[in-house]
Structure P
Amino acid sequence: MGKIKFIILCLIAVILPVTWALFVEPNMLVVKKVDLTVPKWHKEFNSLKIVVLSDIHVGSPFINYSKLDTIVKITNKEKPDLIFLLGDYLFQGVIGDNFIKPNLVIDKLGNLKATHGVIAVLGNHDWWYDCKKYLENKKITVLENKAVKINYAGKTLWVAGVGDLWTMPVNITDAIKNIKSNNPIILLSHNPDIFPIVPPGISLTIAGHTHGGQVYVPFMGRIVTPSDYGKRYATGHIVESNRHLFVSSGIGTTILPVRFGTPPEIVVLNIKDK
């Protein structure tokens with residue numbers, strides 16, 4: 001192979017993935033349908049459709065008003081029974097960001113529709129901007145160390161939520177203290193690092209925050225994951241000691257506006273009983 005051809009091939013090998021990571025994949029939006037089997041789940045809930053939205057980061061590159069409208073439209077098209085919002089609704093600090101006021105962002109999220117409600121927790125960026133007030137003004141339930149009861153198909157599901165691990169008190173005991181029955185419990189947390197202390201009575205913990213590392217390189221894995229546990233809770237379905245965790249890779253970006261091998265995702269969960 002001639003020297004010039006070799007140089008051209010090397011340039012292509014570098015330019016193509018960089019272009020994809022900077023301009024193509026961050027602008028994608030996939031609907032990721034996930035089937036999970038978890039313990040302590042009523043068979044009547046097997047038809048329950050849950051949509052999970054995490055780390056939207058409106059104002060980061062590729063996530064503007066138009067994209068937020070698209071996210072809401074695609075979510076509503078799924079006709080979910082429940083929508084879970086896992087925090088970090090906006091962000092200021094990404095290279096190339098465009099800060100949008102939180103009330104304007106949450107006005108758009110107020111258009112989300114689910115038969116049994118929209119339930120949210122706050123992320124590490126949200127407490128700066130009083131997002132809880134704006135969410136509740138839009139009739140979105142915000143859980144901070146507490147739980148709500150959902151009635152579906154004649155059975156009861158509890159949804160509990162905790163404060164963000166980095167910025168707020170996390171108290172799982174308080175979150176579930178009023179749950180006296182043996183019904184299934186879903187625990188919502190922005191940050192998956194709480195998982196080692198989640199009690200075995202929780203059917204499923206759902207979290208975001210990690211962005212799936214944003215960059216996944218074959219044979220190397222996820223380069224940087226914002227977790228004290230490294231790649232252990234980076235993304236997907238994790239089972240430890242018969243306890244179940246699902247981590248969404250989210251939609252927006254943080255620090256650097258790149259994604260590679262980890263496209264932005266709207267997650268549709270279909271949970272089955274064991």
Structure Q
Amino acid sequence: MSTRLTKSKLPEVTLVFWIMKISATTLGETGGDLLAQTLKVGYALSTVILLSIFLVSLVVQLRARRFSPAFYWTVIVSTSTAGTTISDYMDRTLELGYARGTLILISLLVTALVFWKLRFGSISIALVTGFELELMYWTTILCSNTLGTALGDYLSDSSGLGFGGGALLIASLIGVVAVLHFKTDIDKVVLFWAAFVLTRPLGATVGDLFTKPPSKGGLGFGTYGSSAVLLAILIGLVVKSSRSRPDAAPSHAGVDEGLVLDTVGA
């Protein structure tokens with residue numbers, strides 16, 4: 001059973017949601033690299049372009065009166081692509097390095113979550129209704145998705161794990177979070193955000209694994225092919241979700257993420 005919150009413009013957190021999240025964040029990595037590196041636009045200009053796209057997509061999402069899978073996932077992808085180039089600009093152009101860049105972005109993410117908690121009383125996404133809360137939600141996601149690139153690059157390049165090892169480590173951590181959700185009484189809101197944040201470095205490491213040449217430890221599919229396949233997968237899932245719930249806002253279980261990894265989530 002679930003309580004419908006008609007004002008919510010966020011999707012149900014189901015298994016499909018997590019698949020779409022990983023696809024979107026992986027696309028963010030390959031798409032950001034395509035623009036900045038493959039097309040040689042550079043990190044600074046790519047960041048300006050992608051942040052502009054993010055702002056436009058965010059305005060559309062915020063002005064929408066009801067949940068739209070297309071609008072929602074467009075913002076997720078735009079935060080991921082912008083986050084990729086922002087992080088690369090910080091780590092490489094500004095020469096902060098992966099470790100320092102990761103620490104700065106962790107600080108920004110924690111600050112966003114603490115401010116959210118103090119300002120609104122709860123960081124549960126089940127309560128995200130109205131302009132202020134939704135803007136806080138997207139600000140936090142931008143911080144999270146930018147952090148994911150820095151952390152993913154740190155694990156892949158600086159830790160010695162490589163792209164595959166980094167992806168395996170992050171996937172294992174997500175598995176631990178899932179076990180904690182089902183087997184313990186740890187706060188489900190905390191576990192939700194832990195899983196949500198971890199999907200971004202997973203996307204970053206998997207994206208690099210797909211695109212980098214074998215000489216650098218990748219599979220050599222390139223940014224064009226990888227981005228095209230991921231975009232096709234995401235569009236297919238968006239179309240499917242739109243058809244399955246064409247006239248309904250997402251349903252939520254109570255007021256917390258009690259079923260956040262189940263078939264009905266917050």
Structure R
Amino acid sequence: MGVVALFPLGYSFFLSLNRWNPLRAFKGMEFVGLENYLASLKDAAFLNSLEVTLKFVFLVVFLEFFLGLLLAALLYYCSGATEIFRSVYLLPVSVTPVVAALAWRWMYHPRAGIVSFLFSLVGLEPPLFLSDPDLSLVAVILVDVWKHTPFVALVLLAGLLGVPQSTCEAARVDGASESQLFFHIILPQLRPVIVVVLLIRTMDAFKTFDSVWMLTQGGPAETTNLLGILIYKTAFQFFEMGRAASYSWLMLGIIGSIALFYLKISNRRE
């Protein structure tokens with residue numbers, strides 16, 4: 001833990017307090033204190049990436065939770081679902097993000113992709129998903145939703161299967177309909193599971209890098225330039241290590257604040 005977690009964490013914080021370019025290592029590090037943090041809060045690139053990231057996180061978490069809950073409910077109530085189907089819907093989870101992004105990049109291809117083929121079947125001009133600033137964020141969101149919705153459904157299904165059947169039977173005896181049973185009996189008991197899955201997906205979505213990098217590299221016109229991509233570009237293309245480290249710590253602070261908010265809401269409702 002000290003080698004792979006604590007030391008890198010401490011060293012990155014040390015870097016965030018300095019100005020250092022490894023290409024000019026002979027000049028050494030220049031201690032600047034909180035200057036990198038203060039400059040980041042006024043940096044248009046950082047503010048744009050933060051806005052894009054917040055949009056991305058909100059949309060993917062909302063869609064994945066909604067679709068995951070719907071899929072989990074269908075599997076819960078449809079006892080006839082085959083094991084083959086239960087295995088197939090989990091396939092996206094087993095695909096690595098880079099492979100998934102490459103597959104979707106081919107699917108989005110304006111001439112050879114299956115998406116363009118489907119549009120041509122109905123006589124429509126295929127949109128340039130990865131080149132159009134108005135559609136690029138939608139395109140990367142669809143990839144993330146396709147890949148992670150099965151994970152959300154799996155966790156929620158496990159929670160549904162853990163609800164005591166005696167409680168459900170008592171509600172049915174009292175005259176509760178299936179919709180009332182789901183929304184007033186089952187769903188409230190899923191609250192701890194829901195908080196966990198929302199927390200995991202929110203943290204993962206904030207750290208998204210590989211799939212979006214393979215699809216758009218942050219373009220076009222910085223419309224998909226998530227914080228993870230901005231940090232990578234700042235550190236390994238512009239070699240501003242201190243600024244990149246400050247971006248990382250600001251992102252860590254945002255993720256920590258959201259996690260505390262989730263836990264506080266959960267405890268209050270409990």
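Please treat every number below as a calculation from the coordinates, not as lab data. Bear in mind that the values here come from a model prediction, so they are computed numbers and not experimental data. Cβ atoms are built from the backbone, for glycine too; each structure is taken alone.
Quick notes
- Among P, Q, R, which structure scores highest (criterion: distance in nm of label points 7 Å out along Cα→Cβ at positions 185 and 233): R
- Looking at distance in nm of label points 7 Å out along Cα→Cβ at positions 49 and 145 over structures P, Q, R, structure P comes out largest.
- semi-axes √(5λ) of the Cα gyration tensor in Å derived as 33, 21, 17 - corresponding label from P, Q, R: P
- Structure with the greatest value (metric FRET efficiency 1/(1 + (r/R0)^6) of positions 169 and 201 (r between Cβ atoms, R0 = 25 Å, to 0.05), set P, Q, R): Q
- Computed -21000 for helix-only ellipticity at 222 nm (-39500 (n - 2.57) for each DSSP H run of 4 or more, over all residues; to 500) - originating structure among P, Q, R: R
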